[in-house]
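Nothing in this text is a laboratory measurement; each read-out follows from the coordinates by a stated rule. Since this is a predicted model, take the numbers as computed values, not measurements.
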Structure 1
Amino acid sequence: MSIVKKVGIDGKEVLFMASAAISRIYRLKFQRDIYKDLRILEKIIGEGNEEHSNLDLFSLEMFENIAYTMAKHADPAIPDDVEEWLDGFNTFSIYQVLPELIKLWRLNVQTDAEAKKLRPTDREMTTPLFLLRCVQLGLSMADTELLSIGLVNDMYTEQVNDGYRYCELGTQADMDRF
């Protein structure tokens, strides 16, 4: 389940898309991990106050690459070159666009399933770990185009929960009452 959002940039409505495939697309195009890059950018812009941010040229390039990847994912007609896509705009503020992309990303990675075995983990989600989860679930790249990262995480959580032993199981009468 891809998630799509329109964001106003330089007087134009630009479509952005996030799906389970976006982390792989970004990694293949830019050899970087979108999870880590978004986390870095989120820390850098902080509350969205330009005077209190630590935005450098490298961070700006990361933002442009992420925005381009999500826009290209939503609209394949967008040029294959980041600079060519950026030339279509006069100027726009990272402080207005990035928070919208972060919201879109959070919707994409959001999960509704809760693990039955509650054990803490100190592993942060990265693109390679996410792709491992997709392989463990038997998902193809075509499948990831249709799924959000959150849905893939839910599927993995439910697969891990398959071995959970419940102390009480519902009966047919319970289901009928439900």
Structure 2
Amino acid sequence: MYHEIIMSGVGGQGIMVIGSLLAQAAFLENLNVTYTPIYGVEKRGGHADCTVVISSEEIGSPIVDSPQSCIIMSRPSLVKYGPRVKPGGFLLLNSSFVDPQEVTRKDLDILSIPALEIAQTLGNDRLSNMVIIGAFVEKIRVVSLDTLAAALSQIFEEHYHRLLPANAAAISKGAEYVRNSVPQ
């Protein structure tokens, strides 16, 4: 198994958190993994990207130019990374901020999910990133959802552990969205 992912959005959307979470989950499943965050100069609102490479074999390079999968949380991210996804690859869009009609490629498996709206049903807009990563893992299955949820306690500092149930619920909601809307 070998899978390259680029996650992209703007600062404040939790891109680095879900990249770190996915990498930690892969590590917990004894897979080889690289995680490379790429920050813009702004603290919030600037470009935020990360790459995650997960493999059952050694990883030769953490550099990802043309990923198999891309998680897109903003329109500028679609413009930047949409063309780079490998033909036949997977594109996950946060349709709360990205219009799926803007995707012109016909050679991709595309899933749009209203992550913000789903997070709002849970009472917290900031859970959009967890909804997205739950949907991604349910669809692509690079790690298990149980491992992803278990990794939460390892990426959040202990004083944030009171937020773990809400984050786990958001992951479940994202996975549920995929199960209810996409034939598996």
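Highest-scoring entry among 1, 2, by relative contact order in percent (Cα under 8 Å, 6 or more apart), is 1.
Hey, helix-only ellipticity at 222 nm (-39500 (n - 2.57) for each DSSP H run of 4 or more, over all residues; to 500) derived from one of 1, 2 reads -16000; which structure? Here the read-out was taken from 1. As an exercise: P(r) over Cα pairs in 5 Å bins from 0, in percent, for residues 65-104 alone, calculated from one structure in 1, 2, equals 6, 29, 37, 21, 7, 0. Which structure is it? Source structure for this number: 2.
semi-axes √(5λ) of the Cα gyration tensor in Å was computed and gave 36, 18, 16; which structure, 1, 2, did it come from? The structure behind it is 1.
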